[in-house]
Structure P
């Protein structure tokens with residue numbers, strides 16, 4: 001893939017009628033993807049994706065895939081209370 005990969009993706013929750021940033025994934029070329037969980041309860045989804053990979057059909061894209069993992073986070077998920085947002089510079 002030649003398109004630019006995101007370098008920072010945040011997870012927001014929209015539960016309780018407010019938008020809250022609950023986790024952040026970061027990646028830069030030559031380095032591993034990192035995760036900061038800001039809210040352990042609502043950030044559990046981000047931790048699960050980091051530990052087990054992002055579901056992409058029958059397969060999962062793991063963080064060691066770097067740019068592919070970051071792109072996979074931005075696919076459309078059927079989630080009511082969460083949204084991944086590209087916050088790359």
Structure Q
């Protein structure tokens with residue numbers, strides 16, 4: 001959870017709340033280790049299928065955004081957002 005929250009630049013409790021529906025709906029599985037101190041998460045087959053389905057919508061939205069915003073501006077925006085996210089995660 002610590003690694004995931006740092007990667008997502010989110011508070012650990014927020015990540016846990018966001019994961020609950022994914023676990024409940026069978027998209028993610030969890031295994032407790034170290035007496036419950038570590039939680040290993042993995043996409044289930046159902047989760048992988050849903051991810052592939054969502055990727056198609058994401059690609060369509062990305063292309064539409066780039067068309068409206070401009071490809072170069074979109075690249076610059078993504079680079080800046082990545083820089084900010086990296087900066088924030090290194091401060092956590």
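For this structure, a couple of remarks:
- Answer label among P, Q for the case where helix-only ellipticity at 222 nm (-39500 (n - 2.57) for each DSSP H run of 4 or more, over all residues; to 500), calculated from the coordinates, equals -5000: P
- Structure responsible for 38, 31, 22, with Cα extents along the principal axes in Å calculated and labels P, Q on offer: P
- Origin of the value 0.75, where FRET efficiency 1/(1 + (r/R0)^6) of positions 14 and 30 (r between Cβ atoms, R0 = 41 Å, to 0.05) was derived from one of P, Q: P
- Structures P, Q, by relative contact order in percent (Cα under 8 Å, 6 or more apart): label with the highest value: P
All of the numbers you see were taken from the coordinates with simple rules; none came from a lab. What you are looking at is a predicted structure, and each value in this text was computed from that prediction instead of being measured. Cβ atoms are built from the backbone, for glycine too; each structure is taken alone.
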